[in-house]
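No lab work stands behind these numbers, since they all come straight from the coordinates. Quick caveat, the model's predicted, so the values are computed rather than measured. Cβ atoms are built from the backbone, for glycine too; each structure is taken alone.
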Structure I
Amino acid sequence: MNKVILNSFLVSLVIAVISYFFRQSFHTDLYLSDVGGLSTFIGAFATLFGLLSAFVVFEVWGQYNKTALYVDKEASGLEQLYRLTLYFRDKKLNRVMASAITKYANMVIKGRFQKLGSGERNNESGLAFREISGVIQGIKFDDDHDQIIFDHIVSHYGDLSDIRTERINQSLARLPSLLKTFLYIASFFVVTCLVIMPFANVFYSLFAVFCMTFVIVMIYFLIEDLDNPFVGNWNISPEPFKRALKHIAQDYT
């Protein structure tokens, strides 16, 4: 986070310096008579830019939160799957299921979603997840109690598989490149308009350019960071899987 603020500050400072030299070279203060028309144009353009920025930030923030929610659901689903296994009153089955769940969860924890961050799927964790279904297929029962529990486990594993698929799909989703490009071009025009804006006071001019650039650069870092929830400063961690394994090891044994 501190790095983002520092980078935003440095970029804003550079743009302010450029604005100062532009003002000295082209004597923009001589065009104060045009400030009314320029203010109207910049006001309208800035309003459209603000709406576009708000929309994009809302989209990436919602995408980030939805991905984090699916991670939590998947981790808690693994814990619930093991809890259902306990109803079979079969210690060997409990150990096998715990081993399969632990193997899969540890792969997710070790990988830290890095392949998803690079736009790829982790085939190894997929194979480990299917090993859980192999454990379920090997369950044997001979009474109505076990039949009911087995039906619940099969249904729960199906739901868990759907959640995992949604989590992966959501993790790989990105903002359309055209939308991001349009936003960044609009940001460039906003900063450029402020740089050439004729201010009577040089210090007020530099302050306005610095503040606006700082906000725009912060928006840029925010969008780029949240658009890929596994790379950058705001990352989704596999901590829910660690908690699930901890609960399985401590609460049910």
Structure II
Amino acid sequence: MEYVRIVDVSLCHEYYNGSSCGFNVVPSAETAEIMKREQILCRVYDGKVRLISPAGAVTENMTLFFYVKPSIAEIWNVTNFDGIAHDEFPTAVVFSKKKTHFEGRKKDSMPELQLMFGVVFALELHLEPNKTIECTVNVPTKKLRWCYCVSGIFAERDLFISDSSKTDNPVMFDCVEKSTRLSLYISRNEIPIVSGAPSRFRLLDSATSKVLMKTLPNASGKTLAKACLDDGTSAIVAECFVNP
């Protein structure tokens, strides 16, 4: 029997530095029945969802529904679905004309979701006869202010965090708290968290511009906290702990 490719959808997340990896998919019960009946096979590799079927098997429009799970837990902390209501579940809707978008679906319409663990969003594929779906679903990334928590011998010193990656428009940090034990420096701008990205910030002495640390650690999705900003408001920040 000759099989042909009918779907190639890449699931990309900025946290993975734009690569297609780190996701697995589980078909809904109804979709599993359709795939069994139509002899559609699903393969997932490097974040790409590929469906193959016998040639000419898709003779009418059909919708396949999958639940998407990330391979690492911090994806929950760095994914931005703020536009989806609390009683809805984010769903990536994909059509054959390379059109994709996220929309909210009522959670009570997905009873299977209550029995699953670790599902971050759903994938809905709209298949048409004699058409192949080839596209990329870009999962939105949450951008957070970074907070460097400096302790140890540098806690009381006036410090400056230098952005080595952008000399024309560098990210600036403000000291929002200082004590003999700990000082907090929070970025004025939101910065995306990207796993494996090269370090971009250095720690300098404000008075002498002497480099105290050449590479500060990057923020991760594992250390999120609530912090008070210099204007008195509060925000969720990604903490980085520095103890020279």
task = Figure out for me which of the structures I, II the number 44 belongs to, where relative contact order in percent (Cα under 8 Å, 6 or more apart) was derived from the coordinates.
result = I
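Match the computed value -1500 of helix-only ellipticity at 222 nm (-39500 (n - 2.57) for each DSSP H run of 4 or more, over all residues; to 500) to one of the structures I, II, and report its label. Please report the intermediate quantities before stating the final value.
Details: I: -28000; II: -1500.
Source structure: II.
Starting from the value 1.4: which structure in I, II was distance in nm of label points 7 Å out along Cα→Cβ at positions 12 and 220 calculated from? Write out the running numbers ahead of the final one.
Details: I: 1.4; II: 2.6.
Answer for the origin of the read-out: I.
Computing FRET efficiency 1/(1 + (r/R0)^6) of positions 140 and 180 (r between Cβ atoms, R0 = 35 Å, to 0.05) gives 0.05 for which of I, II?
It traces back to I.
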